[in-house]
Structure P
Amino acid sequence: MQDEMLIEPSEGPAFAVRRPDAAGEIVLVCEHASRTMPKSLGNLGLDAAALDSHIAWDIGAMGVAEMLSDALDATLVSQRFSRLAYDCNRPPESPGAYPERSEIFDVPGNLGLTAAQKASRADALYHPFHKAIDDLIDDRLAQGREVVLVTVHSFTPVYFGKVRDGHLGILHDDDSRLADAMLDAAAAARMELVRRNYPYGPEDGVTHTLKRHGLTRQIANVMLEIRNDLISDEAGQHVWAARIAQLLGASLQRLKTEGSRRHA
C-alpha cells in the first residue's frame with residue numbers, strides 16, 4: 001500500500017530551479033534528471049542495478065544541463081525524482097507516465113495502479129513541476145522578455161539489443177525553427193553523428209514538454225538527446241555542454257537575424 005503522502009516534507013519539493021534570476025533567454029528543462037525514488041514508493045520492486053540504469057533517469061543529462069545553465073546564464077528547471085515514479089515528459093492520461101515496463105525491465109511497483117494512485121503521483125510530481133515551468137515562462141513573457149525552451153535528455157547506446165551509433169539527437173514537433181538552425185550549425189561545424197528526431201520523434205510521444213510549454217506559446221523550442229556513454233562522466237559532460245552551447249549560440253543568432261529581416 002502506498003502512503004497517502006507520496007513525497008514526505010523532509011524530501012523537499014518535486015522540482016529544483018537553478019539560476020532563477022538568470023538573464024539569458026533560454027529556459028532549460030531536465031525532466032529525467034534524477035534516479036531518486038520517493039520514500040513512499042520504496043524501490044518499486046527493482047534491484048539496485050535497474051535503479052542505476054537508464055530506465056530510472058537520463059544518465060549525464062543533469063550534468064550537461066547544469067553546465068549549460070552556467071555557460072548560457074539560463075534558468076534550469078529539473079525534476080528531483082525518478083522517471084519511474086512519474087515520467088514528467090508524459091501527460092497524466094498517458095500509460096507511459098507510470099511505466100509498467102521499461103525496455104527489458106518489468107516495474108512491479110507500477111503494475112495495476114488505480115486511478116487514485118495515478119492521480120496521487122501526478123499531483124505530487126507532474127503538476128508542480130510543469131506549473132513551475134509555466135509560471136517561469138509566463139512571468140518572463142509578461143515582462144516582454146524573449147524565451148526559448150530547451151529540454152535536455154540522454155539515451156542509451158543499446159536499446160532492445162540494437163546499437164545506436166548517433167551522438168546527438170535534435171528533436172522537434174511542429175515548430176522546427178530552432179532544430180533546423182541547430183542542425184545547420186552542426187553541419188557547418190562538421191559535427192558528425194548529429195541527427196534530426198533521433199533516436200525518437202514526435203510519433204513516439206516524446207515531445208509533450210515541447211508541446212505544452214513551447215508550441216502553445218509559439219516560442220522557439222527544441223529537445224536534445226545525447227548518447228549517455230558520451231556524458232557519463234564530468235569530462236564528457238563538459239565536452240558536450242560546450243558543443244551544445246556553441247550550436248545554440250549560433251542558432252539563436254540566426255533566428256534573430258531572420259526575424260529582423262522579416263520585420264524590416
Structure Q
Amino acid sequence: MADFGMPGEPGEQIPVRVFGGPTALFEYGGLRFLTDPTFDAPREYPVPGGVLLTKTAPPSGTPADLGRIDAVLLSHDEHPDNLDISGRALLAGIPLTLTTTGGGERLGERATGLADWESVDLDRPGGGTVTVTAVPAVHGPGPREAVEPVLGQVIGFILTGDGLPTLYVSGDNASLDSVGHIADRFGPVDTAVLFAGAPRDPLIFDGALLVLDSAQAAEAARILDARRVVPLHYDSWAHFTEGRTALVSAFTAAGLADRLDLGTRG
C-alpha cells in the first residue's frame with residue numbers, strides 16, 4: 001500500500017499516483033480517494049452508436065496495489081474508458097462512490113449521486129471533515145443540454161477542508177466556461193487534476209473535442225490560477241489524440257511549465 005504521508009497546510013503538495021487513462025490515487029485530509037477506476041488489460045469495447053473504444057496499454061498497477069480506498073470520485077459510469085469491467089468490480093468493495101445523479105441510481109447503495117454544487121462532508125481520521133462538492137462538466141462541444149443526450153451526465157469535484165489545500169478533479173470536461181464558473185467559486189486552486197488528451201471520434205459530434213486538448217488544459221490552469229496541475233486521461237486509449245509531449249509543449253508555450261506535474265506512476 002502506498003504511503004502518501006499527511007499533506008496538510010495549503011501550499012503543501014499532495015502526492016498523486018497515476019495508473020494511466022483517468023485513474024489516479026491520492027490522499028487528502030487522511031482519506032484516500034481514487035478517480036475513475038480503469039484496470040482492465042488492453043482490449044476493445046463496443047459502445048452505443050457503432051463506436052469501438054480501444055484500450056492500448058495496461059495500467060501501471062492493479063487493484064491489489066491500492067490498499068485502502070475511502071471513496072471513489074467517478075466522473076461518470078457510462079463509458080468504459082472511465083469505468084471498465086475491473087473498475088466496476090472494484091466498486092463493490094469500496095464504501096462510497098460519488099458520481100452523477102444518474103450514476104448514483106445505476107450503481108447501487110454504495111453510490112451517491114450529486115448534482116452541480118451539491119456537497120457531502122466526509123469524516124477525517126482524528127476529527128474534522130473533508131467537503132466534496134460536485135462541479136459542472138460538459139463532455140463534448142457546445143451547451144450541456146445538447147451534449148448530455150449523446151454522451152450522458154458528467155461531473156467534476158472540488159475537495160476542501162479546514163487547513164487543507166483546494167483540489168479540483170475535472171472529470172471528462174471540454175468546457176472552459178465551466179472551468180470559469182468553478183474558479184469564480186473556489187479559485188485559486190492549489191492542485192488541479194485535469195482530464196485532457198483531446199479525445200475525438202469521427203462518429204461523435206463530427207470529430208469535435210470531447211475533453212480538453214493540451215492548450216485548453218493550460219488555459220484551464222490559468223483560469224483556475226492553479227499552483228499545480230496533474231494531467232490525467234491522455235494515454236492508454238486510441239481515441240486520445242494528444243499525449244505527454246503535447247501537454248508539456250502547451251504548458252511551456254503558456255509559460256506554465258513549472259506548474260505541470262506528471263505525478264508518480266503506480
Structure R
Amino acid sequence: MNADFAGQIAPMFDLSGKVALVTGGAVGMGKGAGLAMAAAGANVVLADEADRVAALADLPAGVSAKACDITSEASLQELVVSVIAAHGGIDILINGAVVNHNKPILETSAEEWDRVQAINLRSAFVVTREVVPSMQQRGGGRIINITTMGSVHPVLNGNGAYSASRAGLNQFTRNCALDFAGDGITANAILPGAIITETIPSGLRPTGPGADPARHLGGYGKVDDVTGLALLLAAPAGRYITGQLIAVDGGFLVS
C-alpha cells in the first residue's frame with residue numbers, strides 16, 4: 001500500500017467532532033459500539049438503566065454515561081434534551097436498548113409482551129423521533145439499530161415476543177432510511193447472531209437451531225464481532241450505505 005493511499009484510510013473512519021448517543025450503552029453490544037465510536041474520536045453518551053450506569057467504571061476520555069428509564073417517553077425526551085444541551089447536537093444514534101425474552105407463546109402474558117415491545121421497539125421510535133431534528137439541523141446523521149438475526153428467521157423456540165419486536169425495528173429502520181434520505185441521514189440495522197453478552201439471562205437453556213454453536217462460524221460470537229460494522233456505518237466510509245439489514249451471524253442464516 002503506498003503512502004498516499006494509506007493516508008486516505010484514517011479519515012474514512014474518523015469521527016472527530018461527532019456526538020454519539022447510545023441507548024443500552026452500559027452493557028453488551030451497545031457499550032462496545034459506543035467505545036468504538038469514542039476510539040474514533042466521537043464524544044459518546046452511554047444511556048442505560050440507573051443500576052447499569054452506576055456499575056460503569058474507568059470510562060475513557062470523551063465518554064460519559066447517563067441514566068434513563070427506557071420505557072418512559074418523558075425520560076427519553078429528557079435524555080435527548082440533556083445530550084444536545086451538553087454537546088450542541090447529536091450526529092450518531094445507536095438504538096441498542098434490549099430486553100431478552102425466551103418464553104413459550106402460550107405462557108407469555110400481555111404485560112410481558114408489552115414490556116418487550118416497549119423496550120425493544122417503542123424506545124427506538126421515541127429516541128429517533130427526538131434526535132432526528134438535531135441531525136437535520138447539523139446537515140445529516142447516522143441511525144444504527146441493533147436487532148437480531150432472529151428478526152428475519154426463527155432461530156429459537158420461545159422467542160415470539162422478542163423476535164417480533166426486533167422485526168418491527170428492522171422495518172422502522174427502513175422507513176427511517178426512506179423518510180430522512182433527503183436530510184443526509186442514513187439508517188441501518190445490525191442483525192447479530194449468537195453473540196454472548198452479559199444481558200443474556202444466566203441459566204438460559206434455549207432450544208432451536210440457533211442454540212447449536214456448530215452452525216456458527218467459530219462457535220458463538222463476541223461483542224467485538226459487531227463493533228467494526230457499527231463503526232463503518234457511523235463513519236464517513238459508510239456514507240453510501242442506508243436502508244440495509246446486515247447480519248453478523250457467523251454464517252448461521254446460510255447454514
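From P, Q, R, which structure was percent of Cα pairs over 18 Å apart, for residues 88-159 alone = 47 calculated on? Among P, Q, R, the structure yielding 47 for percent of Cα pairs over 18 Å apart, for residues 88-159 alone is Q. Assuming 5.4 is mean projected area of the Cα convex hull in nm², for residues 128-175 alone as calculated from a single structure, say which of P, Q, R it is. Source structure for this number: P.
Read-outs: derived from the displayed coordinates by stated rules, not from any lab. Fair warning: this is a prediction, and the values are worked out from it, not measured in the lab.
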